[in-house]
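Okay, got some structures for you below.
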Structure 1
Amino acid sequence: MTYSFEEFKREAVLGLVYQMAVSAKTAPKARGADSVRIAVVTGDDKQRLADAMHAIGEATGDKHWHRDATNVEQADAVLLLGASRRDHLGANCGACGYPTCNDRVRAGDKAPLCAFKLVDLGVAAGSAAKTASILNLDNRIMFRAGAVARQLNLIDADYILAIPVSATEKSIFFDRST
C-alpha cells in the first residue's frame, strides 16, 4: 500500500509536536522544579482559538490579531505552554515586587507571576521551538494566541505562550502581511 503525504501528515505532525512537548518538559528549570503546563490544540478547538482571535481583531481594529489568527487557522496544530500564578520558586527574591513568595501568593489574582516561573516558561518555549526547527517543522511563538487560549480555558494557566506549527512547502509564518 502507498500513502501520500496528506494521508499521514496529521499523525506525523502530532508526533513532532509531542517531541516539542518533551523538549519543553525537559528544558532546564530553576532549581530543577518543573511547573510548565502543556497542551496540544487541534481541530475544532484550534478553529475556536482562531475565531476568538479574529473577534478581538474586529473589536480592536488591530490587524495583528487577524494576521496571527490566520496563522493559527493555517497551522496543523498549536502547542500551548503555560505558567500558573499558584506556582513559585520559594526563593523570596522580590523579583515579582513582593518581599516574599508567601506575600505574593496571599495577594491572589492581583499578584504577578513568579519571575522564575516566567523565565522557565520562556526557556521551555525556546526549547520546543528549537526542537521544531531541528525536526523541520515551521513554527512561531505567539503571545496573542496564548492570551486567547487563556480566555478559552484551553489549558490551566495564567500566562500562556502558543506555538502554532506547520508542515508545508513554504512556511506560513514567513511572509506575513504586517
Structure 2
Amino acid sequence: MRLVLATRNAHKVREFESLLTEHEILPLPDNVDLPPETADTFAGNALGKARAAFAATGRPAIADDSGIEAAALGGAPGVRSARYAGEDATDEENLAKLLREAPAGSALAYVCALAYVDEDGGEQLVEGRCTGTLAQQPRGDGGFGYDPAFLPDDISDGRTMAELEPAEKDAISHRGRAARALLARLEG
C-alpha cells in the first residue's frame, strides 16, 4: 500500500520508511498545509495531520505526534516536546532545557500516537510507549531530539537511544511499537 506520511521531519520519514517496509511511504507534497499541533493529546494532533494529508491528496495517510514525558515535570514537555524551549527551538535547546529542569535518573516515557486515515473513511489510532530514565549527560550521535539523554529500560548496558544501532532502536522505540501496532491493525 502507498501511504502519505504527514510530516516534514526528515528524521521521521527515515524512521517510518524502515519501520513500514511492507508499504511505500510517500512524502507529503509541498503544497499541503498541515494543521497546527494545538490538541491537548498526541492522538488529537496525529489525527488532525492524517486527516489533512488524506483530504489534500486523496491517498491513505499516516501521521504521528510524539514526544517525551518526564514524571518529575508532571508529564511535561508532552505534546510541546518539539517546542519545549520555544516555538523555534532546536533539538539541542529542547534537550538542554529538559536536562536543566528534570533530575538525572528521573523516569521518562517516549510516547507516539500514530493515526491512519483512508478513502473508505476508516481511521485507526494506535499508541507506542518506551520507558526509561534521564541520563546525567547527553551521549551518542544517532537518533535525534531527546535521544542522547534517554536511557531506555529495555537496554541494560547503559546506552542512550542515541548510542543504539538503528535496528536496536526500532525494536524498542515508541515509533517502532506504534508502527507494529498499526501494521497488526491493518493486516487484521
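Could you tell me which structure in 1, 2 was used to calculate distance in nm of label points 7 Å out along Cα→Cβ at positions 10 and 34 as 1.6? Please list the in-between numbers first.
On the way: 1: 2.8; 2: 1.6.
It traces back to 2.
Assign the value 30, calculated as relative contact order in percent (Cα under 8 Å, 6 or more apart), to the correct structure from 1, 2.
Value 30 for relative contact order in percent (Cα under 8 Å, 6 or more apart) corresponds to 1 out of 1, 2.
When you work out Rg/Rh (Cα atoms, Kirkwood Rh) for each of the structures 1, 2, which one comes out largest? Numbers along the way, then the final one.
Numbers: 1: 1.02; 2: 0.96.
Comparing 1, 2, the top value of Rg/Rh (Cα atoms, Kirkwood Rh) belongs to 1.
A value of -9500 was derived for helix-only ellipticity at 222 nm (-39500 (n - 2.57) for each DSSP H run of 4 or more, over all residues; to 500); which structure in 1, 2 was it taken from?
The read-out comes from structure 2.
When distance in nm of label points 7 Å out along Cα→Cβ at positions 66 and 114 is calculated for each of the structures 1, 2, which structure yields the highest value? Before the final figure, lay out each step's value.
Details: 1: 4.2; 2: 0.8.
Going through 1, 2 one by one, distance in nm of label points 7 Å out along Cα→Cβ at positions 66 and 114 is largest in 1.
Have a look at 1, 2 and say which one yields 28, 15, 12 for semi-axes √(5λ) of the Cα gyration tensor in Å, for residues 74-145 alone, as calculated. Numbers along the way, then the final one.
On the way: 1: 31, 13, 8; 2: 28, 15, 12.
It was calculated from structure 2.
When distance in nm of label points 7 Å out along Cα→Cβ at positions 18 and 130 is calculated for each of the structures 1, 2, which structure yields the highest value?
That would be structure 1.
Readers should treat all values here as calculations from the given coordinates under stated rules, not as data from a laboratory. Everything numeric in this text was worked out from a predicted model, so none of it was measured. Cβ atoms are built from the backbone, for glycine too; each structure is taken alone.
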